[in-house]
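Some structures to go through are shown next.
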Structure I
């Protein structure tokens, strides 16, 4: 039998704006009622697996039950009021998965050692629901120093990719480390600390990275490692008037 999830009243929430581009960032504590049901869901059923087509540095498995549906319904006003999506239509979930960071630094590919964006579409939101403590690291957001980009929309994808590739090739960059703060290519512009049953909501085209401390436990056991529930929600553009 699939678990049935319900969400809180979101009375412990905070809205801020990131960087020069002033993108909204929503943090909600006590995000879900009975988070222990979500832990039990993560700890049972099918195994976590790595996907060869996914750059995520670890393993994932689908969240069962009504989690994604209940999340979208509960956050409807948050999406409309704080992310300027009132005119957008028909939210759809493209990913709803438990995620655990398990990859040792020496096994990281170069792309996994840099900030990333989930999708260039500004109508896609990411919800990261922390199911672990602060010691496992939260999420940071970045500005690419050479371009000044803090988000990568469709009009920036090609120029950003070209300039970043030139930088990493010139430096013969091999990765082998988790991104965690400023470096010569990226400047940290903000972040959210992990906290059990805290969620952070942001546009998926923002440059971001998990604050992974490889000295901590990179366990694949849900009750021991860096467990999050990650949901990508896409909104279709409003119809043009006839």
Structure II
């Protein structure tokens, strides 16, 4: 913090975007200028919820999702989540139309309870997801999952299956649709096709080793899905 920051005029307007660009610590003040999409707004509190930020732009959580661009990249902001403009190191905010609304044919299916940690991870992806139960099996489906460059498509839907003992029991393998092939034409081993939710899915029979053994109390969807991505990347190196 510079001497100028310590002596800041409490009536001055603190430009959050400018402080971010200059990599300076944001001082406490009375007024803060924030950017939402292409518009700027002045607020009098350094603590705002996602709903309050949306309201500044005349929008609601029912119709719009909120994202913030910060030093960690672009991350979601939930309606009741508090953003501290002094501590958060946020550059600006962006709104996205919420296309999954009540009555929509694409309404999200949550057919079994999801752990709070898993729900937080899934929401952080910025992708549509569902928890679908078929018979005794429970599947978490993530739509439009980005694939490493080198496959026949750039994105695919992916799902993983949770056993009744999860999270004490491991998540194993992953299932994709449409089917993945290597762009160079080389074959991929350990694959088979299975039906689920009215579609055919390509099962990747990839299993944990001693180096990636399931850790009860630590592992969940947020650690399994990066492992799935590593399987996809490793396949391209064969």
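A value of 5.3 for distance in nm of label points 7 Å out along Cα→Cβ at positions 15 and 111, calculated from one of I, II, originates in structure II. Comparison across structures I, II (criterion: mean count of other Cβ atoms within 10 Å over residues 55-62) gives the highest value for I. Kindly point out which one of I, II the value 13.9 was derived from, the read-out being mean projected area of the Cα convex hull in nm². Checking each candidate, the match is I.
Suppose you compute relative contact order in percent (Cα under 8 Å, 6 or more apart) for every structure in I, II: which one lands on 31? Computed on structure I.
Every read-out reported here was derived from the displayed coordinates using simple, explicitly stated rules and does not represent laboratory data. Keep in mind that this is a model prediction, so the values were computed, not measured. Cβ atoms are built from the backbone, for glycine too; each structure is taken alone.
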